[in-house]
Structure I
Amino acid sequence: MNIDIEIYLKRLKDFFKNDREARMDMFGNSEIDMDAFYLMVAKRAAINSEKTGDPILSPTQMVEIVTDLAFKDIEKEIEINQYIKRQEEIEKIFMKTKDGFPPICLN
């Protein structure tokens, strides 16, 4: 690994380790696997380093990585297809009566 990337990762790790507020701003209350985060950052930093010579990620790139990791956690908890199927079943139960009023359901 490039020394610039190693230095960047070390500073990033120290930053999130020492600044709880920054960690909360970046990750919220989600339990993101930090090892996976740093691995993805390292891969993206290598790509940036090859293209521009600078391994530092843009804010957009950081958000993309955090979003990808967050969605992986959600996918483990919920199967998207099952969720969609269940929502469709629930929508069949409700009947729309008049514009401007919520749908109703009879027991």
Structure II
Amino acid sequence: MRWQKNGRAIEPDEYGPVYMAIERALWALGPALLLIFLLNFPAMQTVHQQLEAGFAADIAAENLEFCSKWGMPAGSAAYVECVRDLVAIRQRAEQRLRDQTALDF
């Protein structure tokens, strides 16, 4: 530690100029990145909702195709039972996947 003439201590620079430049850049970019994320959040939610709707439509189309393939016209009692069975099969498969994922951790 160095001393001034009046007896006060002069703290040496803890960090070099490169470190200080990086720190200033991070302080400038951090809030900007946070602002960009917050402004994009509604758009990301909209895209997520659109993907979910598309996924649901794909599943409904698969159900119709599968049940029609086995001679069950849409709207009939047999078709409704077929769709219920498919939904139950999908739910059990998803549960098994969740269970397996939980076991992996």
Structure III
Amino acid sequence: MRSGSLRHTARVYTRSSTPNDYGALDHTEELLGSYKCSMVPKYWQERGENGEVLSRVRYELKFRYYPELYNLLPSAEVVVDGKRLLVMTISDPKGKNGELRALAEERI
């Protein structure tokens, strides 16, 4: 992967749940880090529901291999260029720890 193609900076947040004193779960987001990536829109869908138009956009994000991103859970969120994306999948397509690809979705 050429370094010139990583034009975006992604801030990756992970979610965690811990029980409080009353037994209810407190959900928190923790910043995992900021990473350079490329972002390409892959899928767009619009539909009407209850008189409103809902749209979904899926993006393919490509990162250099970072060990902390390899075990990223699908509930993680990524903020790229002001867009808040929910990670759907993450994979190492070549299996050589050179590049990670994530499919993330923005709901508008």
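Just so you know, all these numbers are worked out from the coordinates, no wet-lab data involved. Note that the structure is predicted; figures quoted are calculated from it, not measured. Cβ atoms are built from the backbone, for glycine too; each structure is taken alone.
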Name the one structure among I, II, III that mean count of other Cβ atoms within 10 Å over residues 54-61 of 16.2 was derived from.
-> III
Which structure, out of I, II, III, was helix-only ellipticity at 222 nm (-39500 (n - 2.57) for each DSSP H run of 4 or more, over all residues; to 500) calculated from, if the result is -23500?
-> I
Taking Rg and Dmax of the Cα atoms in Å from the coordinates of each of I, II, III, which one would give 15.8, 51?
-> III
Can you tell which of I, II, III yields 3.1 when distance in nm of label points 7 Å out along Cα→Cβ at positions 46 and 86 is derived from it?
-> II
Matching 26 (relative contact order in percent (Cα under 8 Å, 6 or more apart), computed) against labels I, II, III points to structure III
